[in-house]
Structure 1
Amino acid sequence: MSSSKTKKRVTLHDVAAKAGVSIATVSYVLNNQGSVSDDVRKAVRRTAKQLGYRQNRAARAMKMGRSSILGLLVPNIENPFFATVAQSVLAESQKKGYQIFLVDTEGSHESEVKAMEGLVAQGVDGVIVFPIDDSELSATTKIPVPVVVLDSDTPDLDLVQAEYFEGGRMLAEHLISLGHKNFGVLEGPRIVSGVRARTRGFAESIADDCNIVWQEEHAFAMTLTDEAKALLDSGGITALVCGNDLIAMAAIAHYRDSGVAVPENVSVVGFDDIPFASVITPALTTVHMPIATMGKEAVNLLIRRLEAKDAPAARSRVVLDVELVVRQSTAPPDKGQKL
């Protein structure tokens, strides 16, 4: 007959004794508090891992009045852009001692509002939200926990976004430098402020002798509408500017199926620089969005708001730089093409 013994739970005292520091120091390190040197911090974390120490989060929550759980809302986790944001938020949160409650709002305003309310009911300390668009955000200002918004500039709420206008300008300068003068614009949903900014940046940066032949609104999706296909088939342009990489990849696939060569007959550019952008054929010229950095900054901004006693009353706004990434989907216009 075999017997088993219940394994004794590793305590703060055990970690402190093994690491040769005080219990208070161990507590500071594991709770990301106090002033502790990097060497001691690393030693304590290494010792805690070796001993198999696990924090009693329920006890910590009761003591500190916090759950150490953050909420994250994204519109569509299947979109590689939002998947990268989520991965970044998760990694940075865990590094700082927080867990993430992820909700996919599936592009629904109703789901977005209900999810926000549900997260608060679950006791999250704060929420990071990537809104579906610029509408319905007023509900977030009524949430009784700190909120950081990604992408959409919302009054009174902390914000992390990128230089969308500058990205549009970079695309314009690149295409004009290649000799393009006639453009089609297949932009994203205009209700999204970042879409309006990147389109405006492009339109206001093209030269006087250039022309936007047509401009069409399109969802951030790889399935083109019939209207979009008809415009692509209408000709008259040497370069296509797309609202994001998914739209650009869909356009490249349509051109290929229609016998139009990219970039020999028409150049195509995107926006975001999702992981797939560099591996499609031809590789996509696009604007690199600091997607992972956006997630990391959002977490740090939210935690500062939660933990800093001297957190500013006024909202914080972090704006990140973008970068043009030139690949194989752009080239000088085909001189033999009829415009």
Structure 2
Amino acid sequence: MNLMLEMPVKKLPVPISYEQHLMLIGSCFTENIGNRLSELKFNVLQNPNGIIYDPISICQNLISYIQQKKYTEHDVFERNGLWQSWQHHTRFSGPNKHNVIESINEHQQAAHVFLQKADWLILTFGTAFSYQLMDDKTGETFQSVANCHKAPSTWFQKNLLSITEMVTAMDNCMHQLFHFNPKLKILFTVSPVRHIKDGIVENNQSKARLIETIHHMVNKFDKLFYFPAYELVIDVLRDYRFYDEDLVHPNRQATQFVFDHFVKSCMDDNSIDLLKQVEAIVNARNHRPFQPGTIIHQEFLDSFFDKTNKLQNRHPYLNLQQELDYFSTNSEIL
């Protein structure tokens, strides 16, 4: 008896490897995968503007990295004692205007440099709903925002983007990206997080438009690919036990399930083998011993220092310095 629908995930024709640079942009689900990749020592830059949900905002921010946009005091606003940007997550907000602008521009420059040498861009779309800031006098919209910063809903016009609108924005963005970085390959995903504040029916309509837009783009460009994170959670797991208490966000077990499929279908065999070795070292680094002063623990530290050092020498593109420092420092204390 089959208790779970099986869904084979196609292997990428040009798989991801450890030596490559990976930029990830998109919804909060992006950070679940990005944090895991970073923990396993992949060369990752994720969400230079913070979490972004809709394709228009993602395209706008990518183009701003390409063009090295410099933010000024005209690009930020003050609300409730905090200076903020409509194109950035609240993690950039702060009471000092100049510090906020400086932090934003530092991330802009870092994103420009990283994107120019990136091998892969992984984009996760969360919703097809977009928000445009309105002029409080004329009522006309004049700016698409990536983050509403909990401002009153009367400040914005909410719009369910059409497939045509998203395809047009993506077309323009893809052409600029490939001109800027000809070797870049792009992997799309759709976030399985349910945006129930939009309404359940409306969320499904939004996700459907995102999926249709992505497949249109993938069929149009050779260097674009799709990974079915959304389908793995919604159609394969499809059980509330795989969600957090809010019944909206996939839990750790579901995220790991998606990540395991991502590794299996998107990485080359050498990287999968290396990932297992790195994971063992990272787990050893995070291990909290019951008896840290024993000879057995000393041998444990020495053994993993030796394994880490050998792995670092064989793969110089890995950054295992934290692990080397941990194993050696704690060994000296003993």
Structure 3
Amino acid sequence: MKRAIFRRHGDPAEVIEVIHEPDPVPGPGQVRVRLKVMTINPADLLNIEGRYGAEPVRLPATPGVGAYGIVDMVGEGVTRLAPGDAVLPVGGGLWADAVVVHERMAPKAPDGADPEQAAMMRANPATAEIMLTGIVTLSPGDWVVQNAANSAVGRLVIRYAREKGLKTVNIVRRADVVGLLVADGADAVIVDDGGDLTAAINATTGGTAPRLALDAVGGRATAALAAAVADHGTVAVYGLLSGQDSRVGARDVVFRGVNVRGFWLADWYAQATPDQMRDLHAFLTSKLASGDTWQEVEERYPLSRVKEAVAHAARGGRNGKVLLTGDHDA
């Protein structure tokens, strides 16, 4: 089997490599899954660079937290799964042709699900839904403002907000994506040309300040969002696309009571109650079945070409996700 690893932190395209190992064998209660689709997310690239998470990564390490695969071997005592079952493995280290996980960590994929869309189901759709429902109590008609709105998460935020009766102001860096976001249901799209974003947001909403802002960029972008939200509003920082620490004006924090907080999906999963997990899984399954979690895919690379894949995923100007595919016969 093949597995992608990095032995040191750095440019993902430079430090990632593929190694060959014997096929793993499942032990009691475990199953072996042949992975067919593996996702590449910004968090994976930040992890390789050494800029993600609260704890240092133990090296060498294998990235990957989203995948779709087929069970091909089960260990003693496994009762819930059988060879041939399609599953969505939970956990890290999924950039590999095959993984061994406990059967509890391999929930079945929804019946008839598209493998690529199923592999992407838990990360971006979950992030969009939880940020809209679990950070601030919003009511129909409320405004939400977000940057990086043409990202996979951003486009899902637009769709889910629309369904909830929320209005969205969406900030992008490229004029050519405005039509895509309008088709998704965006109420307003602002192209950031380096001008006064706060003034542009206020003008767009007619003076009704958003109660929630979603920041995937960091740096000066956080300050612009904090200045635009309502008094005692919230800015949720969930990404660092700028590579810079978030900056916020003292006036907004001290005198306007703006709350700036982080959102990390892995932390949410770690603290979620069984009821929250069940509700989220039901939501994601229903959205996958209806096509409402659909995410564009720009390119697919076999695992053996992981260097090219991560280089592509790191480039700006994309309109879709970059995926890895299992190349068991390569």
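Miscellaneous remarks
- Origin of the derived value -8000 (helix-only ellipticity at 222 nm (-39500 (n - 2.57) for each DSSP H run of 4 or more, over all residues; to 500); candidates 1, 2, 3): 3
- Of the structures 1, 2, 3, the one that 36, 21, 18 was derived from, the read-out being semi-axes √(5λ) of the Cα gyration tensor in Å: 3
- With distance in nm of label points 7 Å out along Cα→Cβ at positions 100 and 252 derived as 2.7, matching label from 1, 2, 3: 1
- When distance in nm of label points 7 Å out along Cα→Cβ at positions 28 and 316 is computed for each of 1, 2, 3, the one that comes out at 5.6 is 3.
All of the numbers you see were taken from the coordinates with simple rules; none came from a lab. Note that the structure is a prediction, hence the values are computed from the model and not measured. Cβ atoms are built from the backbone, for glycine too; each structure is taken alone.
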